[in-house]
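> Presented below are the structures under discussion, each in the form of structure tokens.
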Structure P
């Protein structure tokens, strides 16, 4: 019996994983999938350079709608509101996520640890509309009407788990030998944390902050639900432009927002790769 088990185990170890291209038709389906996923985005970017006022009627190549978007005071105010909300929310959410990750990853075993981890990551699994309605009801119950402040508080709530995940992953993958060496060299707990732990943890903190920033910049549902007068962000403003009628200006603004999101996500991906090393 043991000989058969050893033979079976050695047979499994000797097997080689088949490449993806080995399966017939899988490559073609992958191409179809990517075309279906990215073709609408390519069309949006292409028609953002349309010189014609009609969205789907090509009238020549031009940058007129980009210039008009940059000269639009309402768009500038919406961009400014988005930057304020995303920046403040990212800073606060990242600070809270860092403290939570330190407690859960380095705090040892304690009662309620699993429950705490579940509560922090719960907003990732709850539908965003549910979070938006819950926050709106809470603000109405306590009669909170701070305008842009309501949006910031709501964004902090759902940005925390997005910042928490890469920070916690970085902490769990860190080698504690340098921190132990610092303590052996008579560094105080605070000095070891400040000069050793924080620099080692910084790629995870920056990655979590970038992810939170792009999530906050792109959010629409929660902002639409809790935002009041004077707190219009860029995604909400784009939605209001669509309701008034489609113009290439919408394509231009959407393209710019897309490029910013891609840049931040790319930087996040690069930093996430560094956290794995």
Structure Q
């Protein structure tokens, strides 16, 4: 239904957009953080970040030397041709943008180039009978990815247990994920589903309210409590440790309460495309309503 060449070109554009231009919601959050900070050290860090962002967009070069591993989310009718086109697009983008080839064999550490290899790039597919194909990319650098965490809570721990675990994750990570961070939280499902949900949550627009009132309330509480930790930009102190806490949930086993946390650095990169069968493509860095 969708020409492979169109999907390939779309993937290259998505990666260029996400790597070189910070999404408007993230850029606005950083500007807002700068307005709130009063001390010299956190302000200097935020000014340096924003200057870096502006130069990257102006020169169309990646805003961070760790261009990450591209994680894709696909919704619609997706077959093997779409998946192969995504792989080809990643290889092209690695060469053309260029991106750092980060994918290596976990045992030998050998790098075959192109950000490809077994299981690369990760593609999460949500089948849907729609008149279009939605593609989203989330480039994930190791500085933040290395502080991902999963815990299988006892259901009796409830949302208070979730709150404690998220705070613990941010404290343990400290300055290493390059704050101010965006915190993605996945609740429910199975162990692997919770991890995928935490990453999917990072695609949400900063400031958007979760449709579940309990999660929305918990997210607001966590944002306030994380920012009260005083870690600040790049861990050098300040009132802005976190730009947003974003959550997704799925039903789970009656005897389980899986919780996963996926941290994103200040370079919270993401881009979206909606591909139509007639060849039209809509691009966005804030998603589609």
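> Computing Cα extents along the principal axes in Å gives 74, 58, 38 for which of P, Q?
P
> Consider the structures P, Q: one of them gives 10.2 for mean count of other Cβ atoms within 10 Å over residues 27-34 as calculated from the coordinates. Say which.
Label of the source structure: P.
> Further question on the same structure: P, Q: which one has helix-only ellipticity at 222 nm (-39500 (n - 2.57) for each DSSP H run of 4 or more, over all residues; to 500), as calculated, at -25000?
Considering all the candidates, the number was obtained from P.
> Identify the structure, out of P, Q, from whose coordinates Rg and Dmax of the Cα atoms in Å, for residues 107-234 alone was calculated to give 18.6, 57.
It must be structure P, since only it matches.
> From which structure (P, Q) was distance in nm of label points 7 Å out along Cα→Cβ at positions 67 and 203 calculated, if the value obtained is 2.2? Before the final figure, lay out the partial values.
On the way: P: 4.5; Q: 2.2.
That value comes from structure Q.
> Figure out for me which of the structures P, Q the number 3.7 belongs to, where distance in nm of label points 7 Å out along Cα→Cβ at positions 35 and 243 was derived from the coordinates.
P
Here, each number is a calculation from the coordinates, and none is a lab measurement. For clarity, every value in this text was computed on a predicted model and none was experimentally measured. Cβ atoms are built from the backbone, for glycine too; each structure is taken alone.
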